[in-house]
Every structure is written in structure tokens, then in C-alpha cells.
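Asks: The structures considered in this document are given below.
Only the coordinates and a few stated rules stand behind these numbers; no lab work does. Please read these numbers as outputs of a predicted model, since none were measured by experiment. Cβ atoms are built from the backbone, for glycine too; each structure is taken alone.
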Structure I
């Protein structure tokens, strides 16, 4: 019998653990290390999944026996660069960046992340015909970073990523919102990336995480 990953479930192998992001339920699930190896073999090489592992994942709602995506780990461009400082930041940039953060904070409080990511996916699909202007995107992202709040707060990485997406507007259609995990100990993080350049974090920090979803 074939098994599939539901469209809202993503998987990564981090520090020997198989970790799942169930976006619709807003949760992460990790397999015990010995069972993670069985899932990793299936994700890399195909073939049948260990029946015990399959049964557990089906019970958890992380596998679908009828339809979905091929079982595989998420792939994303590896981070290799980070932004330099902004050349200039105007009053309008400061106001726009602060307002984007206020909007993002409010949106994350009242709307599930699943709905936010789904809406972003539809928006990116509509922008495909645009010609990318990477230098402009990087310059705008540097302005955004230059007026970063002094305090982080709960879910600061989510707020910063969503706010940057809005701050960039249509220019940010080529920017990937990358969600990453580490397995020992477990931790989750997200950041924005243009190609292999990190736009709102340090290279050293994001390299500690394995991508699990790209939105």
C-alpha cells in the first residue's frame, strides 16, 4: 500500500531525527531516533515504509494512504550570504517598516499560520510573470533590518518574516519564507531568503537549522 504526505505536512531530517511540520494543526512532531532512520530511508530512496512507522504516522494525521505528496524531505537553497548594512534609510522607510511590523503582529494573533501561508502561496503564483529586481529587494530588506525593534517578543521570527514580506510588496515575490528545525535539542525558526542570501538574519544563525518548509 502506498502512503503520501498530505499537502499541509512537511518533513525534515535534523540531527538524526525525522521531524514533521503539520501546518494545518500548527504543530511539530518528531519520530524517535530508531524509527526516524526507517522513515529517512523511505524519503531518500523510495520503497515501502516500515509498517509500524507508517501506522503511527497515519494515526497522527501525518500520512495519507489515499493521496498527497511523495514522501520526501523538504529542499531549499542553502544559505551562503547575508545582507550588508543599508546605504540610507529615509523617514518613509522607517514608517513603513514599523507599520508592517504592527500589521504582522496583529495578523498573527487573529489568523492561523496555515491561512497566512496559503494566501502567500496564491499571491506568489500571481506574481510569477514579474521580472525580478534583486538589487532593489536587497536594498529594501537592508532598510527594513536597519529599523529592527530592540525587543524580540514571542514569535518574533514569524512577525519579522511576515512584516518583511509586506514591506517588500510585489518586489518580494521571489523571496522564500524558509522554516527550519533543529533536532538536538528541538528548536524551530524561520527567516526570509532571496536565492542563497539571507535577508533578515545572520548566516551563522540560520545554518543551525534544517529547512522543513519553503513558502
Structure II
């Protein structure tokens, strides 16, 4: 396999990228100046040291604060009585664009597919329990399940409710789901701000 073919293969591993798009990306690299290629290569080489996982919500972010928290978790302006659990980092971006949510987040790292319970092992369930325990002492009152409206998203919601059942009952925490402003089968990442705004307002 040639170096060019290897690059295409790497692009094909990106989420949502097929072989045709992967080839377009690879050919685009050939049109760049050497200085741009060098800069891109350096950014890729150092991304693991410049981008870290927030210890409070598990989202990726650029290292900026001494305590290693992201801008949301480190803000004193966020409502700490609400915690929205999402599948991935891009879901946070989608919710933030709606401009109506001012609480905190937690990135679970995936969903629990109906047909493959083994995926539970790679999720951050244990970390979520620890974070909820900490947030309760800071005034946490509500956990919002912010998953896509599809079978896997709904199954993940049930998993979270079971995982946190003891803490929910012990601390009288409210569990709510995004409202049906989101159409069935839609993914949160691609929902428009107005749709997300309605889903948050109509959560139950």
C-alpha cells in the first residue's frame, strides 16, 4: 500500500466519511503549499498534548485553565442545579448554539445499542456516578438526558436511569428527557438551534 493510499484509508476511518470523500481530502492535500502541509502535520502531531479531557465533564478542550476544567465547567455563571448528559462533544456545541441552556454537561462517550450491550464497557458510567455525587454537594437538582431520539438513544437513557437509581432516590434528583421538539430518529448533533430550544423547553 502506498503512502497516498494509507492517507485515504485514515480519512475513511473518520466518522461519517466515505471512500469518495476520503479521496477528495487526500487530493486536496496535494494542492496545499508545503508550509500549509507542515503546519497541518505539526497540529496533528501535537493535538494530544494541546487538547485534554475536562475532568468535570469529560469533553475535549484546549488546555487553558490551571485546574484543567473547560470553559463551561470553570464558569461561575452556569446553573449548577442542572446537568445534561450527552453522547459526544459535538452535542454540547449543538445545545450551546440554541442559547437557552445555562447548566452543566457530561459526555458519556457513546450510546448503549439495543443489540450490543458490550458497548457499555467503553462508556464513562463510573465517572458519571462520581460526578453526580460531587455535583449534588454543589446543588444539583436535575439530570437531563440529552440523547438522540432513536432506539439507541432511548436505550441509553434507560441505562443512565438504572445506573444512577440509588443516587436519584437518595438525593431526590429529577430525571428529565428532551421534549419531542426533536423528531423521532434525529441526531442531536445535526438538529437546528430552534429545534433544540423547543426540546429543552418541553423536556419532561
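Asks: Starting from the value 1.09: which structure in I, II was Rg/Rh (Cα atoms, Kirkwood Rh), for residues 24-119 alone calculated from? List each step's numbers first, then the result.
Replies: Details: I: 1.15; II: 1.09.
Comparing all candidates, it corresponds to II.
Asks: From I, II, which structure was relative contact order in percent (Cα under 8 Å, 6 or more apart) = 17 calculated on?
Replies: Working: I: 26; II: 17.
Matching structure: II.
Asks: For mean projected area of the Cα convex hull in nm², which of the structures I, II scores highest? Each step should come with its number before you reach the end.
Replies: On the way: I: 12.7; II: 14.0.
Max of mean projected area of the Cα convex hull in nm²: II.
Asks: Given 0.25 as the derived value for FRET efficiency 1/(1 + (r/R0)^6) of positions 56 and 104 (r between Cβ atoms, R0 = 30 Å, to 0.05), which of the supplied structures I, II does it correspond to?
Replies: On the way: I: 0.25; II: 1.00.
This figure was derived from I.
Asks: If mean count of other Cβ atoms within 10 Å over residues 16-23 is calculated from each of I, II, which structure is the one that comes out at 12.1? Mind showing how you got there, number by number?
Replies: Numbers: I: 20.6; II: 12.1.
It must be structure II, since only it matches.
Asks: Computing distance in nm of label points 7 Å out along Cα→Cβ at positions 72 and 96 for each of I, II, which one ends up highest?
Replies: Values: I: 3.6; II: 0.7.
Greatest value across I, II: structure I.
Asks: Also, I was wondering about something else. When mean count of other Cβ atoms within 10 Å over residues 32-39 is calculated for each of the structures I, II, which structure yields the highest value? Walk me through the numbers on the way to the answer.
Replies: Numbers: I: 16.0; II: 10.1.
Once mean count of other Cβ atoms within 10 Å over residues 32-39 is worked out for each structure, I has the highest.
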